[in-house]
Structure 1
Amino acid sequence: MPGPLTLLPSGALTLAKEVARHLLRRPVVGLCVVARRANGDLLLIRRADTGTWALPGGTVEWGETLVSTLHRELDEEAGARVVALGPVLGVFSRPDRDPRFHAVTTVVAATVEDVARGPKNALEIREARFFAAGELPRALAMGCDDFLAAERASRPVFE
């Protein structure tokens, strides 16, 4: 059953988030997943708001753990299922990374199964697909290029 906030028009929820951000003046907690198939292909989602590609992820909802957020976001944004969790790749907190709000984002690696269904909410995510290393889009949204650099560095980044 959908939560009560999902019954609101998307513009109302966006406005409420913006008001809360200014009232609370606290960063939100986010999670981003460097999700790969067993063959190494990278899962990316195309954002509806900017049309740009990004790694799947989102903010932690009230009552969730980081692990449950990871599973929910991969399912909602790509229809993907986790096969194995990998290491924490970093924690990123630069205030200007996300233009919508200040987020502290934990980035985690995971191995996932193929995208079976795709995004659940076309107003948020236009498409999800896997990319081989040589076919990645040039620049990813919201600082996701830094998240991939953390994966390549093979040591956690603390920003």
Structure 2
Amino acid sequence: MAYPRSRMTTASIDIRLAAGGRRKTAQRVIVAEALASAKRSLSAQELYERIRASHPTVGRATVYRALEQQVENGMASRFEREGHVSAYIACDAEHHHHLVCTSCQRVEDVAEDVVAPMLAAVGRRHDFQVDHAALDFYGLCAACRRRGRR
């Protein structure tokens, strides 16, 4: 299974922070770059621990705030792990949905064109105009199923 890597670069991070109306700070860029380089979803605590190794002056509260701002700006998505723990993954600007492996925490994008027929069917069946949808599918990726993980 191929897992997405965020295509966010430092330049695109700068642009997206500015588009969200946020002032660009070194800490926000550090958090965004660290999340964008992750190959799986991370809790705020896990991301903080990664950042702390190379940037010991970045505080835990700063990481939590920066992550929430990224979710608000569409730069990241928040998922719920077992035990009501939030985990985050960097997202590209194009609208998409996610497959989330509950074992290894890898996240794969599902393109809008895959979900569009289902949304159209929902609209027809319920006589409802869908303006926006955010779908996350939770389960086991192929690699975890082969390893017999749960």
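Summary table
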read-out: Among 1, 2, which structure scores highest (criterion: distance in nm of label points 7 Å out along Cα→Cβ at positions 46 and 86); value: 1
read-out: Read-out helix-only ellipticity at 222 nm (-39500 (n - 2.57) for each DSSP H run of 4 or more, over all residues; to 500), computed value -7500, structure in 1, 2; value: 1
read-out: Entry that produces 29 once relative contact order in percent (Cα under 8 Å, 6 or more apart) is calculated, selected from 1, 2; value: 1
read-out: With log10 I(q)/I(0) by the Debye sum over Cα atoms at q = 0.15, 0.19 Å⁻¹ derived as -0.83, -1.17, matching label from 1, 2; value: 2
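Computed from the coordinates by the stated procedures, all read-outs in this text should not be read as laboratory data. This is a predicted model, so every value here is computed, not measured. Cβ atoms are built from the backbone, for glycine too; each structure is taken alone.
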